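What follows draws every value from the coordinates through simple rules; no lab data is involved. Source: prediction; values computed, not measured. Cβ atoms are built from the backbone, for glycine too; each structure is taken alone.
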Structure 1
Amino acid sequence: MKDNKKVIYWLLTGCLLIFIMVIVGGITRLTHSGLSISNYKLISGIVPPMNDVEWVEAFELYKQYPEYQKLNNYFDIQDFKDIYFWEWIHRVIGRFIGIVFLVPFVYFLVRKQLTKATIKKSLVLLALGSLQGFLGWYMVKSGLVDRPDVSHYRLAMHLTTAFLTFAYTFWVALDLIFPNKKTISKKLRNFIRIGLIILIIQIIYGAFVAGLDAGWIHNNWPLMNDGKFIHETVYTEQNPTYLNFVEGKSGVQFIHRTLAYLVVIFIIAIWYKAKNRILTPWQTKGIRGLMILVGVQFILGVLTLLLAVPVWLGVLHQVAAFILLSFMIFTLHRFSK
């Protein structure tokens, strides 16, 4: 029998690993650890420095780049070890995910346990995984030239690709778990799709906020500084004006906090449109999950802002976004053809 339970477990294991990867990536970003390993070694990079001599060599290499020279020139080797750990474990998990996806895929392929449709979807997954790895390298590279920080555009591409890779992996698994779909209403299904698009845009802006360190300003809610809904720095920080909304700290934060309201409104609207329909148990669970999680995520977002992004709360906020996306994907799948 093709596409058996082993294939489902394989895909769900991939989802779990991507989830862990995103958590560690969030910690890496919030602890400013992402530029601690300035050379990229695909195989030998799995092994960290093993003795004092190797640690000194790694630290001396780190000193050659802008982050140490402009920001962390007070670091001693213990400080370096602290940030090195998170970037190293992030890269190791990334390599492990590649092995977990590739080796079982080849095994299932040789054993002819995959349908043609699943083979095609799996190839897309492998392509997304390769793209994710490339974008990670591309992101780090941007912080090793002149500025002691990575490009927020590249950070957003890296993070968003991770979310999309998870979403597609989860969707493929759901196709095997629930081979029969039931469309209640095309309009409702399309409305959920719009909600998913808005959520993805919100995730992208969350990455912008992280990349620009925009969470450490305007730490007030529901209004910004000086009791204003739209602070003047939202549209005066950058020139020309439109750059404020993709490169300005105030503008990017304003978009992110405003989109949060839109995400909440859309999910409430999804619940309202579905509440008088006869739903399957899984569809009902999907809608209820969305309602609960969007409330949790909104509260976490407000607390993260008010408390100026403590690491644990920033990570929790990102985790909640990941789970909310999971429920959005699950709900859309349950309402699809």
Structure 2
Amino acid sequence: MATSTSHELTFRDAIQKSLYEEMDKNADVFLIGEDIGRYEGTFKVTKGFFPKYGHRRVVDAPITEAGFAGIATGAAMAGLRPVVEFMTMSFSILALDQIINHSAKVHYMTNGEVKCPIVFRGPGGAAKQLSAQHSHSMEGWYAHVPGLKVICPATPADAYGLLKTAIADDNPVIFYENPGLYGVKGLVPDDPNYMVPLGKAQILREGKDISLIGYSRMTQVNLAAAELLAKDGIDAEVVDVRSLLPLDTETIYASVRKTHRAVVVYEDWRSGGFGAEIVSRIQEDCFDSLDAPVGRVGGLNVPMPYARVLELECIPDENDVVAMVRKLDF
């Protein structure tokens, strides 16, 4: 129930609210991307921004991801705070040179003399029938790169507070928004100064029998799985990683050492996805606390099909999580 200090918003509206407030607060913040102005964005996150802020602060870019990512990087180096929207994060592949070779490196290459306060945001992961070229989960690729910060919120409140923190950060931040979350509702604080720290995981459900660890939309899947497991007397703890880089291993390890079992869930291809990194760290650093191997649930290692029934087969759901839990001696 909403209170006088919070209101229920969708994930999409929480991002929009955060952008509005940060643009009102700081004239150095501007938006750039394809179709974000007059068309108001593919997922309508920037609805209403162009009439309010005009073409100098809501820049409709041509179809050239490397070009507008480079322009934004230069603007950040000059002292502005650009927020770049990719129509889908799958298209950010075209801007990898700008993001990895320039945005992520300039602070180091200039011995700290030049900062690059920039946010690269947009929908990442599978939406509904957008097929193989529009459904990549790129977060693990970016979490491999020193110099970047990678954030994957799972709730409207975190989308709101983490985006504010990302815009205020002096480093380049990859802000990942799973399109399956845009319609999810939750309470969002009314406080325009509300910020969520980067690099800090959270426990969304306390439990004693097993830790379900995930990020972005898979955190919502883990919450649903925990409810199913509870019907069979299995008390699952849900760890929302939130930040992949930096990664809060302290919170993850504390949960695993309490429950002695863990399943890591991620939407990305199972082979080589970021969830595999979390599994590896748990087994390296918490081995003596484990009563069973760490389970891993990821997406199928195939290009994303267009057919809805096949698409759903490729994306982990709560039943896949429950099935993995049952393999761990329950």
>> If mean projected area of the Cα convex hull in nm², for residues 87-198 alone computes to 7.4, which of 1, 2 did it come from?
In response: 2
> For distance in nm of label points 7 Å out along Cα→Cβ at positions 23 and 319, which of 1, 2 scores largest?
Replying inline: 2
> If distance in nm of label points 7 Å out along Cα→Cβ at positions 7 and 247 is computed to be 3.9, which of 1, 2 is the source?
Replying inline: 2
>> One of 1, 2 was used to compute helix-only ellipticity at 222 nm (-39500 (n - 2.57) for each DSSP H run of 4 or more, over all residues; to 500), and the result was -9500. Which label is that?
In response: 2
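Tell me which structure, out of 1, 2, gives 21.6, 68 once Rg and Dmax of the Cα atoms in Å is calculated.
1
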> If we compute FRET efficiency 1/(1 + (r/R0)^6) of positions 31 and 103 (r between Cβ atoms, R0 = 25 Å, to 0.05) for structures 1, 2, which one ends up with the highest value?
Replying inline: 2
> With P(r) over Cα pairs in 10 Å bins from 0, in percent, for residues 151-214 alone derived from the coordinates and found to be 19, 47, 29, 5, 0, which of 1, 2 does the value describe?
Replying inline: 2
>> Given a value of 21 for relative contact order in percent (Cα under 8 Å, 6 or more apart), calculated from one of 1, 2, which structure does it belong to?
In response: 1
> distance in nm of label points 7 Å out along Cα→Cβ at positions 63 and 287 computed as 6.4: which structure among 1, 2?
Replying inline: 1
